[in-house]
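Just so you know, all these numbers are worked out from the coordinates, no wet-lab data involved. On a predicted model such as this, the values are computed, not experimentally measured, just so you know. Cβ atoms are built from the backbone, for glycine too; each structure is taken alone.
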Structure 1
Amino acid sequence: MTYKVSVIVPVYNVEKYLFRCLNSLVNQTLADIQIIVVNDGATDHSQEIIDTFVCEHSTKVFSYVKTNGGLGDARNFGLKHVQASFVGFVDSDDYVEPDMYERLYQRIVEENAELAVCDIVYEWENTNQKNILKGIKQIDGIKTTSTLFLSPLFAWNKLYSMQLFDDKELRYPQRLWYEDIPVTIPIFASLKKIAYVDKVLIHYMQRETSIMASFDNKKIFDIFDILDLTEKRLKDRGNYEENESEVEFLFIEQLLLYGAFRFYKSKYANELISQALKLMNKRFKSWKANKFIKVLPWQYQVYLKTINILTFRFYKTYVRITQK
């Protein structure tokens, strides 16, 4: 069978959410879809759910079982089995709209693009709280490449040409958190044409037991290695110098802005912020003058202008009180 789109679904102990995820994929309006389900050493009943879908949708759903290697390793494993020219990723606790891949695929074809992006809705377990995040930030007066660097770096609100992964064998780092960044950023830097579907097509579930909600896990320090790897990949591909301000802002965002709000909730907060400030002041001596800070809300601008080794303790206390 010929497929237009392949979707890779890494699975690890998500039996509570897996049926909803796979059901949203087998019922896509795009008929020519391959669903690659990678069981990354799950110890719950996930494989039984997967087997049911394989039995009922044998021409669409393909099951693979491997020893646990983490999310990045599972995605890389799935890439070996892609049979389409375009590939997407879905985390197995999330789910997608019925027309997600038809919309993304059609937009890529219409615009002769290499990548299509859609909007995201954050949804919280056991509440009606929702928050929509645009797939590409709309910022006046800033070139498209820059707005991509400032946009969500998730792997799963996108449809990619497989050529983007085949060129220089771009793969996800293994056993590191934040694994999307050193793949998404080099792809963004190399794009010739991107398409955008201005519509929410994927539901990003916020769970207390998810990896990224585990603030006290030592893996939170992986962000430093991830940023180093991202910078190295850009330099290796010759894309660093033309995006130097964007890379500097990436470090600001991940270490001192949105990333710091995660750090502040961790028991390692003092160590994380101290390490982040030392790195920024050593590697980017004038980082507070970065041009992209000016496009942020004024509160964030004030915060970044005033954060230092003394004031961060105040901000840590403020975040912990206001986000209880």
Structure 2
Amino acid sequence: MHGGGTMKVLIAGAGAMARKHILAYRKVEDVEVRAIVNRGLDRAKSLQEEFRVPTIYQNLEVAIQEEHPDILSVCLPTNLHPSTSILALRKGIHVLCEKPIALTLEEGREMIRVAERENRKLSFVFNRRFNAVWDEVQNRLPRIESPLVYNVQEFRSVRPKLAMHSRSMNGGPVLDCTVHDLDMLLHLFGRVKSVYAKGTVFGFNKPSLSSIQDFAVDTAHLIVEFENGYWACLLYAWGFPEGSSYWQYREFLGPNGILRLMGEFGEEIQQYQPGGIMETVRGLPENGHERIVRLFVDAVRGKGEVPVTGEEALEASRVALAALRSIESGEKEKI
């Protein structure tokens, strides 16, 4: 529990997610982003100037020693989540980490063990489940009745963040992005029974990815079966040529209609109903980062539980990693 006064935050990383975290913390009372730590100073300086953050560092241990932060926000490639989080937890700092939890389940379990041993708060940013669109979806799902089928298609050019295409850094979209869908479905549909997946790499020979030595699967189709008989079809393709157009939607199918979410965060819902009627809801805000940050700060202050537990983050990764094994083996993986 935080002892009161202004809470000090250190941001690890200086990319797009770091920017989202800073914006979210700025909306919480008595919280100050004191510093940014990032190996590349140019990106850190740019973020520092934009948000008038007092200090930047290149070394995490130095930053912790100088700033004595209450919270560390980890906005780094997935391979750095365990070491960065564990270092901070062992120094008595609460940690809010971007998803997925880690590249392996054992690394994720160790993060959870250290947080418990040090009596520090640890949570993960599965922001899509906290966006306003998911509140709307949960209210509307009973109208399309059951059984339910979830379907997603996400097609993108090769990602500008090179780590997204590396097995040893982020694990590709099967690990880095399907965990968003899986986290949400584990709450809506319940436990997963099995997963079967096929995958390949479209990113080979793309000029912007010439430095990648260990390509992750960037194009994959997952069939996920749940214990209650529901299932999900997840198709991700992140290896199209640079500058390609981008397409994304998510939808729930039921005997009495369809709920389709359009846009990167589902800013628009289209509900297809009996009789050829379609109802559209627009302008749903993307506030998931803000809600998670506020709930996490409250938890540190002793006012509630963390928004996403380590076990929840681990379960989403368990299914995603099983999908990667299925791609390698060609066999269905039981969970």
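If semi-axes √(5λ) of the Cα gyration tensor in Å, for residues 158-269 alone comes out at 28, 17, 11 when worked out from the coordinates, which of 1, 2 was used?
Numbers: 1: 25, 19, 14; 2: 28, 17, 11.
That value comes from structure 2.
FRET efficiency 1/(1 + (r/R0)^6) of positions 286 and 310 (r between Cβ atoms, R0 = 25 Å, to 0.05) was computed and gave 0.50; which structure, 1, 2, did it come from? Could the numbers behind the result be given before it?
On the way: 1: 0.80; 2: 0.50.
Structure 2 accounts for this read-out.
Which one of 1, 2 has mean projected area of the Cα convex hull in nm², as calculated from the coordinates, equal to 17.3?
Values: 1: 16.4; 2: 17.3.
The correct label is 2.
Comparing 1, 2, where is relative contact order in percent (Cα under 8 Å, 6 or more apart) highest? Spell out each step's value before the answer.
Numbers: 1: 16; 2: 20.
With respect to relative contact order in percent (Cα under 8 Å, 6 or more apart), the highest-scoring structure among 1, 2 is 2.
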